[in-house]
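Listed below are the structures to be examined.
Read the figures in this text as sums done on the coordinates, not as results from a lab. As the structure is a computational prediction, the values presented were derived from the model and not from experiment. Cβ atoms are built from the backbone, for glycine too; each structure is taken alone.
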Structure P
Amino acid sequence: MLDKKNKEKIIKKFRVHNTDTGSPQVQIAILTEEIKQLTEHLKQHKHDYSSRRGLLKKVGERRKLLKYLQKENAEQFKELADKLKLKIAQKLQAEEEEEKLKEKKYNIASEEDEEENMKINPDTEEDGE
């Protein structure tokens, strides 16, 4: 659990405007710090399963927020990922690029199919008969 001073420092560093305390950037930064602390705790206390469960929940919540931020504002997502040095952000970016490539390949393939159909059946105009 973060103490009040550390939390305030994180909020001041990552806030979007002066009264911001709940933007995705701030939430991600706070979760990242909590994840670091829990990870250190679990290195010493390997059998603390309740803390391990809490860690996994925090990681999942951070992942959801990162996906949301990536979808809403990719530029801020990249900036935040660089500041926090997140590995998961790099993974999410790679997944997004793969999706775009797949979509692009699908679009190209469907255009080629349409062109092929036009070559095979050039007189496919519908008559009112």
Structure Q
Amino acid sequence: MKILKFRDKRKFKYHKKIIVKDLVLPLFVGIHHFEKIKKQRVKFNIEITTDPNLKAELKSIVNYEKVIEDIKKVAEKKHFELLESLSESIFDEIFKNKKVKKIKLKIEKLDIIKTTKSVGIEVIKTKI
């Protein structure tokens, strides 16, 4: 009797993401006078796609606590008239990490228009 050995021919493709949901920070943002003198609640949702070949080791991961600190640092730095300007500054900070390949960022003002739950932007930026 001949025993046949089958090789496992499955290949895997990974997409690794770091996710921060519903981070709410009080900050100065907007073009109106009242937005420049009083902070408002702004919600951040971010998905960061990393290099899928990175090993699952502490030294090679993208730390979500660092991502939160980066967002806080940028958001508290100055008044941003536009959410688009704020998003570009956040992209610049997070893309300093060479492991980051793609960022999907959603920023929402929670209190600006009373007839809505929120208004905001969503931007996706990818390293080429």
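One of P, Q was used to compute Rg and Dmax of the Cα atoms in Å, for residues 32-95 alone, and the answer was 14.7, 49. Which one was it? For Rg and Dmax of the Cα atoms in Å, for residues 32-95 alone, the value 14.7, 49 is produced by structure Q.
Out of P, Q, which structure matches 26 when relative contact order in percent (Cα under 8 Å, 6 or more apart) is calculated? It must be structure Q, since only it matches. Out of P, Q, which one gives -27000 for helix-only ellipticity at 222 nm (-39500 (n - 2.57) for each DSSP H run of 4 or more, over all residues; to 500) as computed from the coordinates? Derived from P, not from the others. To which of P, Q does the computed value 23.7, 82 (Rg and Dmax of the Cα atoms in Å) belong? The read-out was computed on structure P.
Source structure of the calculated read-out (distance in nm of label points 7 Å out along Cα→Cβ at positions 48 and 104, 1.6) within P, Q: Q. Computing distance in nm of label points 7 Å out along Cα→Cβ at positions 24 and 120 across structures P, Q gives 1.1 for structure Q.
Taking mean count of other Cβ atoms within 10 Å over residues 40-47 for each of P, Q, which is largest? Display every interim value, and only then the final one.
On the way: P: 10.1; Q: 18.6.
For this comparison of mean count of other Cβ atoms within 10 Å over residues 40-47, the top structure is Q.
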